Structure formats: C-alpha cells, structure tokens
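Taken together, the values in this text are just the output of simple stated rules run on the coordinates, not laboratory data. In this text the structure is predicted, and so the values were computed from the model without any measurement. Cβ atoms are built from the backbone, for glycine too; each structure is taken alone.
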Structure I
C-alpha cells in the first residue's frame, strides 16, 4: 500500500500560510529533506488554493529542479469549486469523495503520494485517517495572527508519535510525526 505524506513549513505558533512572508531562512538541511521526499513521490495532492496559486507560475517556470519535478509529476487536485484543472499538464481533478479517491489511489502501484502546501487538505487527510507522515519544518519565529494555522483552535484531539527530529543550521527543527491509529 502506498503511503501519503505531507511536509509544511511552520512557525512556532503553528502558522503554515505564506512562509515566504515570515520564514527567516531556508537552509541546506531543509533542502535535503525536501529533495529526499520528492525523490520518493510519484504523485502529489494539491488543494484548490495551492493549485490556483501555482498554476500561473510553475508550468512556465525555469526554476530547477522543482519546476521539472512538479510539472512532470501526476497532480491530483482536491476542490469542490473548480470545474477544470486542464491548464496544468498531468493534473486531475478529484471528483466525488476525497476519502474514497485517496483510498483507491493508495491501493494502486506506485511510490509515495505527497501533499504540497494545502493545509486544509492536510487537515482533511488527518481527520480521515489517510495521512501516514507529517513533516513540519518549524522556524524559530512567531508569525502572528491573521494567518492560517495548521490546526484551528477547535480541532479534535489527535495523537501523533515522533518518528524523527533534527535541528538545522538556521535554528529550525525538522520534525516528522506519524498519527497514532
């Protein structure tokens, strides 16, 4: 069975929205972890917001090596409001139940299914018991209010176990968790 993973940049106070606005550094260790994760993935899940932000940039980008990877990788877009994702090659709109779609996708042959950005989608996957690993790259900064947190204040109790943690040269911590089922 394929596993589903997510990696997000997070502040100490749990903000995951727009890390380009508050993240003080992107260090070599973060790059190494992301490179390793991408090498294991042959499919990526995107939420509507991330897809909408990325579709105007990545298809025409020459930023290597991520542009080549994301453009050639199969993308599955979770949205109930988009009518089409045809503007970006290798993109498929998930129709019907997200849970059923992911359960079916996990049964197919292939590598890891990653999630890019998309904190709302990550929360849905956790709630449905479909996320196998959550990697947080926690920067030593408080991003403050007015931004999206990974978990809202009314999130249900969910227990995770620490699989790995590593401090980085910029003072961030890369922590990988697995939901306790």
Structure II
C-alpha cells in the first residue's frame, strides 16, 4: 500500500512537472508571437506613411521619379517579407528601404520648398519615430526568441519541446549597415 502511494505520488509529481514545463514553453512561444506582433504593427504603420511621404515629395520633386520609385519598390519588398514572416528576407528588404529613404532625404536637400513644407517635416519625423520604435521592438523580439530557443534546447525542457512540436524561432538580425540610422544630417547638409 505504501509503495503504491509513493508510486502514485511520483507519477503525479512527474506529470505535474511535465505540465509545468509544457505550459512554460507555451508562454515563451506566445511571448515571441506577441513581440513579433508589436513589430508588425509598426511595420504596417510605416508602410502606410511612406506613400504619403512620396506623394508630398512628388509635388516638389518633378525630376526625381527614380528616387521615389526606389522607395516604393523597397516598401513593397518589406511588405512581402513581413507577410511571409521570413526574418532574413525582412532584414534585406529593410536595408533596401533604408537606402531608398536615405536617397530620398538626400535628394530633398535640393528642394528647399519641400524641406520647409510642414507635411514633409511631419512625415519625416513620423517615419523616423517609427524607425526608432521598430529598433526598440526588435530588441524585445530577439530577447523573446532567445528565451524561447534556450528553453527548447535546455534539458529536460527539450524533451517536452520535441514531443510538443516547439520549433526554434528565428532572430530578427540585421547586418551592421542595416542597424545604423539613416544619416539625416549628412543627407541635409549642403
């Protein structure tokens, strides 16, 4: 009878532990999804602001269609990468968008009326603020991914992770040039 109670206690204890591990893995997976959702919201907001910026620029920049088209192509590339959820594609698309915006801001230097216009300045500040927020959220996302990946690789959680189909999440990493801010001072210096 005592052996049966001890065995029952061990089964309940191990079962409770495994349930706890499983629930912990579910929580870290949900944290990764939440962190990505926060980035996604900002990417959508920036996606919506870029056509407004291009439209304002079109009113002043009559001979710069190539620059404006580059920004819009890069915007479409970021949207495609965002929709696919491919972190490596997103990094590459972000690099193209940052280069396009840098070129746009540099060309805007040649148009004093554009630089002085309130809509342009407002949109430039809005997009710059979104860029900063995206960078901040990327740190939170990568921290959540790291926590997730450590949990699913650490023993004994890896046993539950493999049985429960918990795949590793992909970090959102950018190359060094992708992390640098668009140099607005250089873009606007004469």
Given -28500 for helix-only ellipticity at 222 nm (-39500 (n - 2.57) for each DSSP H run of 4 or more, over all residues; to 500), calculated: source structure among I, II:
II
Which of I, II yields 12.0 for mean count of other Cβ atoms within 10 Å over residues 55-62, as computed?
I
Which structure, out of I, II, was distance in nm of label points 7 Å out along Cα→Cβ at positions 23 and 167 derived from, given a value of 2.1?
I
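Using FRET efficiency 1/(1 + (r/R0)^6) of positions 15 and 95 (r between Cβ atoms, R0 = 35 Å, to 0.05) for the comparison, can you identify which of I, II gives the largest number?
The structure with the largest value is I.
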Taking distance in nm of label points 7 Å out along Cα→Cβ at positions 7 and 111 as the quantity of interest, name the structure among I, II where it is greatest.
II
For which of the structures I, II does the calculation of relative contact order in percent (Cα under 8 Å, 6 or more apart) return 37?
I
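When Cα Rg over 2.2 N^0.38 Å is calculated for each of the structures I, II, which structure yields the highest value?
Checked I, II; max of Cα Rg over 2.2 N^0.38 Å sits with II.
Here semi-axes √(5λ) of the Cα gyration tensor in Å, for residues 39-126 alone has been calculated and equals 20, 16, 12, so which of I, II was it run on?
Only one of I, II returns 20, 16, 12 for semi-axes √(5λ) of the Cα gyration tensor in Å, for residues 39-126 alone, namely I.
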